[in-house]
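Enquirer: Alright, structures below, take your time with them.
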Structure P
Amino acid sequence: MKHVLFVCIHNSARSQMAEAFLAECCPGSHRAFSAGIEPGRLNPVVVQAMEEVGIDISGNATKSVDAIIASGERFDTVITVCDEASAERCPYVPGSVERLHWGFPDPSALTGTAEERLAGTRQIRDRIRSRVEAWCQGNPASGSF
């Protein structure tokens with residue numbers, strides 16, 4: 001079983017969604033984890049958007065990359081899902097690890113009404129799901145970092 005770590009800034013949105021979708025799309029072949037460079041709090045708009053597609057992440061805790069590394073867990077692939085500049089801040093993950101970067105907008109940066117922020121989060125959610133599904137099917141459509 002391949003172990004995959006998704007990393008973003010706060011582990012509050014993008015990496016949480018990617019972790020959930022990998023668990024759904026690649027059951028039995030991959031084990032998903034997520035962490036943040038500076039862990040924050042789970043984004044409630046993201047929780048709502050994921051509930052709309054039948055995935056409950058409301059009980060998930062945010063985790064730091066440093067804590068994940070300190071746990072001794074080994075990964076086959078580390079995928080950053082934040083912007084390029086933030087991806088460069090990702091700490092070194094030990095081992096022979098494939099490193100990928102899939103940049104997605106940050107849902108917490110969305111502005112507007114509650115409905116507009118939810119609509120934007122849905123778009124990001126759907127892009128993340130599509131990328132994870134393609135990757136699970138062997139069509140990575142992504143670059144390394």
Structure Q
Amino acid sequence: MEPRISIITLGVKDVDAARRFYVEGLGWKAALEVEGEVVFIQAGHGLLLGLWSRERMVDDAGLPDLAGMPGSALHAPMTLSHNVESAAAVDAVIAEAVAAGGVLVRPAAEQSWGGYAGYFADPDGFRWEIAWNPSLTVQEDGTVRFS
């Protein structure tokens with residue numbers, strides 16, 4: 001079976017606040033919403049970003065809430081990345097996120113690997129890298145190629 005990620009779900013403190021940030025603030029399109037419970041946002045071809053109550057997510061998985069503990073998911077070095085078509089688009093996306101209530105983590109700058117990237121965090125602290133990588137292309141069938 002070919003590996004495929006279909007939903008990336010973030011456990012958030014407040015589903016409505018997370019929805020306001022992503023849907024109203026950033027203008028992303030919700031595919032399904034259950035008010036105060038969960039929001040699924042179309043994030044790409046066959047890919048959804050889920051926003052779900054952290055408490056409900058932890059309960060559903062049958063695991064203790066490790067938020068704030070060393071080594072927990074909130075402290076793990078994890079980043080969601082969004083690649084755009086130009087350095088100017090990197091600046092525009094980061095500015096839009098900050099205007100919507102995100103926090104600038106690292107201003108965009110030229111990178112050692114030949115691109116341009118910066119970081120912001122959403123209201124729950126999930127980090128997003130916004131990058132322009134001139135060697136990354138997406139083929140018509142969705143395959144990612146690096147030159």
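Enquirer: For relative contact order in percent (Cα under 8 Å, 6 or more apart), the calculated result is 19, so let me know which of P, Q that is.
Expert: For relative contact order in percent (Cα under 8 Å, 6 or more apart), the value 19 is produced by structure Q.
Enquirer: Match the computed value 102 of volume of the Cα convex hull per residue in Å³ to one of the structures P, Q, and report its label.
Expert: Working: P: 102; Q: 143.
For volume of the Cα convex hull per residue in Å³, the value 102 is produced by structure P.
Enquirer: Ok, one more. Quick check: -5000 is what I get for helix-only ellipticity at 222 nm (-39500 (n - 2.57) for each DSSP H run of 4 or more, over all residues; to 500), calculated from one of P, Q. Which structure matches?
Expert: It traces back to Q.
Enquirer: Suppose you compute distance in nm of label points 7 Å out along Cα→Cβ at positions 21 and 133 for every structure in P, Q: which one lands on 2.4?
Expert: Q
Bear in mind these aren't lab numbers, they're just calculated from the coordinates by the rules spelled out. Owing to the predicted nature of the structure, the values given are computational and were not obtained by experimental measurement. Cβ atoms are built from the backbone, for glycine too; each structure is taken alone.
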